[in-house]
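Following are the structures in question.
Computed from the coordinates by the stated procedures, all read-outs in this text should not be read as laboratory data. This is a predicted model, so every value here is computed, not measured. Cβ atoms are built from the backbone, for glycine too; each structure is taken alone.
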Structure 1
Amino acid sequence: METTPTRDLAHGMKVITENFLRAYLDASQQNDPTVFSETLTSDCRRYIGPPIFLATMGLPQDFSFTNTEYEDLSRQDMAIWTITSWRARNITVDVANRKSAATSEYVGSLSDGTSFSRNLAWFLDFNEDGSQITRIYQLNDTQEAKDFRLKVEALQAQDKA
């Protein structure tokens with residue numbers, strides 16, 4: 001039987017996971033990419049996968065972002081995309097190992113009026129007290145992510161022209 005502290009920690013980690021996932025909508029609505037980092041430790045690293053996606057995009061297999069790097073990239077991207085809704089599914093919390101996992105869907109539109117839906121799987125590591133995320137692994141659908149990234153970059157290039 002789970003003890004009350006374990007149940008409380010599991011609930012807290014689930015709430016932080018939900019807040020992290022909802023940050024994409026909140027950051028978009030507030031036009032503020034620092035919202036992405038509100039549930040993260042200052043030294044959190046964000047890894048992207050699967051490896052085939054990184055290879056397809058010409059990125060090294062150990063590619064990752066710091067909070068600041070991700071915020072800077074998102075600041076540029078948020079001029080191109082807007083998230084209008086989101087949904088989290090399959091949130092699972094592993095209290096003993098301070099980890100959670102979830103899938104999410106983000107729906108929105110690009111600056112040219114094109115609608116999009118992004119589906120992601122997330123694997124999150126937490127600090128010892130379970131109050132912040134220390135490591136993120138974002139698993140993309142390779143083709144969906146590649147198409148989205150190339151479309152965003154094309155629209156950014158158009159805006160600069």
Structure 2
Amino acid sequence: MGVEAQFLPDNKSLNAQSLERWMKSAVEMGSVIERIDSMHTSDEDLKQFDDLTATEQDQKIQAFLIQTQQLNLAHQTATKYGWKSPGEFRRFSTKLGNAIAAYFSKNDQQGLTLDQIKQLQEKMDPAILAVPESDIEFVRLHEKELQKYIQGYGK
């Protein structure tokens with residue numbers, strides 16, 4: 001673990017400092033995460049992985065990266081940006097992505113009837129439905145910043 005990573009916030013919750021770090025590191029970390037996600041052979045396998053504790057996920061990621069001889073590069077990239085591990089970056093990305101999806105879903109539900117909302121929610125990923133209101137509020141407060149980032153990333 002990089003010395004600088006020890007003093008950064010706990011990324012179990014969305015916060016402005018981690019969002020800024022995420023935006024700075026997402027492009028370079030994207031290739032690391034693609035490699036990590038390639039270890040999952042099915043959606044069910046990925047779901048089982050996501051249900052593991054952070055420590056168990058990091059152990060599986062480390063074993064996979066050792067097997068594919070990419071551990072040093074992945075950890076150098078993660079710690080360069082202050083992440084404690086590639087798994088921590090992946091978990092933060094998932095949490096942020098789910099919060100963004102929940103935010104837009106909540107906006108889409110405005111003006112719908114209760115029956116329409118129920119039908120919409122029946123089709124939604126349970127992870128999106130489980131996003132806490134505080135995470136949706138975080139996205140609302142940082143919407144402009146996120147939009148700028150996404151627009152810049154698309155160029």
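The figures follow:
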read-out: Among 1, 2, which structure scores highest (criterion: mean count of other Cβ atoms within 10 Å over residues 41-48); value: 1
read-out: Structure with the greatest value (metric mean count of other Cβ atoms within 10 Å over residues 33-40, set 1, 2); value: 1
read-out: Structure responsible for -13000, with helix-only ellipticity at 222 nm (-39500 (n - 2.57) for each DSSP H run of 4 or more, over all residues; to 500) calculated and labels 1, 2 on offer; value: 1
read-out: Per volume of the Cα convex hull per residue in Å³, for residues 57-120 alone, the highest-valued of structures 1, 2; value: 1
read-out: Highest-scoring label, criterion being relative contact order in percent (Cα under 8 Å, 6 or more apart), among 1, 2; value: 2
read-out: Which of 1, 2 leads on mean count of other Cβ atoms within 10 Å over residues 65-72, largest value; value: 1
